[in-house]
Structure I
Amino acid sequence: MLLLLGVAVLSLRNMPGREQVFRAPEKLSDWGFFEGDPAALQPSSNALMYDLNTALFSDYAWKQRLVVVPDGKTVQFSADEVFGFPDGTSLVKTFYYPADFRKPGKGRRIIETRVMHKENGVWNFYPYLWNEEQTEAYYDVSGTVKQLSYTDHNGKKRQETYVVPNKNQCKSCHEFNGQSIPIGPAARHLNRDIDYKGAPVQQLELWKQHFGMQGMPATEHIARNAVWNDATSGSTAERARAYLDINCGHCHRPGGQASTSGLYLYAQERDSTRLGVYKPPVAAGRAAESFRFSIEPGSPEKSILMYRMRSLDPGIMMPEVGRRRNDEEALQLLSEWIAGMKK
């Protein structure tokens with residue numbers, strides 16, 4: 001039986017005593033996230049575009065983020081954790097590179113679109129790979145490698161080897177307490193002003209208008225992460241912590257994939273040792289080199305955190321997936337943060 005739910009055409013089999021079975025469309029366009037030509041990335045009327053204060057680094061790829069919540073359903077606000085979304089919600093993230101970062105309107109290469117869809121209380125992952133013609137994206141669980149070129153912000157020609165993760169790799173980054181959850185849609189990441197239909201709006205207030213946001217207080221009482229590359233948004237420490245939170249904190253926190261390390265890099269951590277200051281590694285070896293501490297105040301060059309974030313060796317680098325090159329500007333910020341710590 002085919003049911004049009006306003007988000008996608010879904011295949012459901014109703015069987016006595018069993019939950020409904022969801023089957024993802026083979027083509028991205030069949031979800032209904034975009035109006036007209038899918039490559040235009042024009043959100044449909046039921047898809048809300050959103051942005052984060054500080055976003056995950058993905059080899060300098062640009063991203064478009066959409067959220068689709070079923071009509072009549074509400075979202076539960078949380079002060080510290082990811083919001084509570086109803087079944088039928090989709091989070092859609094499309095990765096692309098402008099041909100010229102200085103002139104983004106002059107064409108782009110779309111690589112992949114990742115869909116997180118909640119069904120029967122569980123978040124599932126549906127990765128879509130765009131074809132070379134840039135006309136459609138197709139469901140592909142295996143991942144691949146794409147070669148591309150672009151001109152960066154400084155006018156330099158770049159050759160990029162972009163790795164599309166497989167479905168299981170997506171799960172590894174999103175695991176929390178044994179379940180998959182989103183990463184970006186949390187209050188501290190979304191608490192910002194954005195442009196909406198040509199006018200400035202407070203993003204969380206916009207979400208409240210669209211999704212109810214049960215339990216949401218006034219925005220001035222909600223935590224806000226700094227924008228890591230905007231010096232006006234916070235101190236060096238605040239911007240460095242925001243970067244670590246979104247790039248590392250989903251794993252390095254209690255209940256995360258790296259919880260056994262005892263190194264907690266999520267925003268709510270206040271204990272300096274758990275944050276890495278003068279904290280010895282749980283296990284020594286190649287990934288720790290000869291360094292003694294995750295963070296050695298005043299000495300970024302002796303800090304394991306910096307060593308692993310600078311490395312491109314698969315056995316050493318952090319994060320382990322999602323990048324093949326360094327975020328040089330962010331590394332500079334983190335180095336300044338550690339160098340400025342009192343010994």
Structure II
Amino acid sequence: MQIDQKYINFYYDELMKVKEEISKSVVGQDYVVKGLLRAIIANGHVFIEGVPGVAKTLLIRTLAQVTGCKFSRIQFTVDLLPTDIIGITAYDEKKGFYVVKGPIFANFIIADEINRAPPKTQSALLEAMQEKQVTIGKETFMLEEPFFVMGTQNPIETSGTYSLPEAQVDRFLFKMIVDYPGNKEEETIMERNMSLYKFDQFKIKSVINGRTIIEMQNLTKSIYLKDDIKRYIINIVEATRNPKKYNIELGKYIEWGVSPRASIGLFIGAKAEALLNRSTFVTPHFVKTVAPDVLRHRILLNYEGQAEGIKTDQVIKEILSKVPVP
């Protein structure tokens with residue numbers, strides 16, 4: 001049963017209000033802003049790769065302000081411990097044992113340069129992302145909803161970093177690449193930046209709240225997706241695992257195809273894209289739109305592909321061009 005258009009229109013308008021407020025502090029980056037909104041209403045997390053200084057932290061901080069939610073930034077370093085993220089059990093003579101909660105207890109988390117911390121620390125964050133709960137001492141605490149993590153990685157510096165295991169990166173719904181701004185955008189950035197202005201001076205208003213986000217997430221799940229689109233999603237996923245069947249020439253460079261999480265990501269991601277386009281149902285175009293962000297970090301290339309400088313985006317582009325559209 002399709003959702004009434006009036007509900008889609010209402011929440012679409014709310015999302016546009018959020019986008020408008022974000023533009024007060026963040027110049028350009030429409031692709032990233034849309035991707036973050038899509039991930040939030042799909043109840044997923046985002047992994048962003050981009051050079052320093054492209055407003056990744058400012059963006060998530062602004063998003064938290066606009067939604068009236070709590071924001072936390074965790075700077076990952078080589079000496080960061082799991083307890084620095086989730087918290088500790090402390091002791092005081094008067095109070096006895098008590099829990100000191102870590103920065104993970106917020107609605108919007110930016111895990112800055114996540115690849116700088118050792119695997120044990122990375123796992124503490126990724127477990128919280130998956131389970132939406134953490135254990136401190138003998139107590140288990142549920143994380144407050146909405147709960148959204150944006151992990152970032154600097155593609156330039158590799159010294160002193162730890163590669164994220166593929167199984168852990170797989171837990172991010174989307175991986176997005178943040179590029180440099182255009183010339184006109186950079187001109188505006190020079191005049192309106194965090195070096196000249198304090199965050200409060202942007203006068204960003206809270207236009208929605210956490211409850212509204214949860215309502216949007218529930219609405220997104222209910223958006224109609226017909227059986228033909230489901231088969232289309234399955235065929236795209238199958239093309240990464242069995243490229244010869246679809247005559248994918250770049251398939252010879254694929255070491256491993258995508259996991260079932262990719263199917264789920266395309267399924268819920270396309271529904272979120274429908275809401276962002278004021279639609280009550282999913283079209284093949286919406287699946288194609290989200291496919292690069294869903295598949296980019298899940299297709300693993302072999303050594304030959306890496307040596308040839310093949311990018312996963314090239315493989316995805318060919319797959320989308322050759323898998324029949326219903």
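Comparing I, II, where is FRET efficiency 1/(1 + (r/R0)^6) of positions 121 and 153 (r between Cβ atoms, R0 = 41 Å, to 0.05) highest? Top value of FRET efficiency 1/(1 + (r/R0)^6) of positions 121 and 153 (r between Cβ atoms, R0 = 41 Å, to 0.05), among I, II, belongs to structure II. For Rg and Dmax of the Cα atoms in Å, for residues 169-272 alone, the calculated result is 15.2, 46, so let me know which of I, II that is. Going label by label, the one that fits is I. Have a look at I, II and say which one yields -13500 for helix-only ellipticity at 222 nm (-39500 (n - 2.57) for each DSSP H run of 4 or more, over all residues; to 500), as calculated. Computed on structure II. To which of I, II does the computed value 2.5 (distance in nm of label points 7 Å out along Cα→Cβ at positions 225 and 281) belong? Label of the originating structure: I.
Each of I, II could give relative contact order in percent (Cα under 8 Å, 6 or more apart), but the derived value 23 comes from II.
Thinking of I, II, which structure, once Rg and Dmax of the Cα atoms in Å is computed, gives back 20.6, 71? Corresponding structure: II. Sorting I, II by mean count of other Cβ atoms within 10 Å over residues 57-64 from high to low puts II first, with the largest value.
Laboratory data are not the source of any read-out in this text; all were calculated from the coordinates shown. All values derive from a computational prediction rather than experimental measurement. Cβ atoms are built from the backbone, for glycine too; each structure is taken alone.
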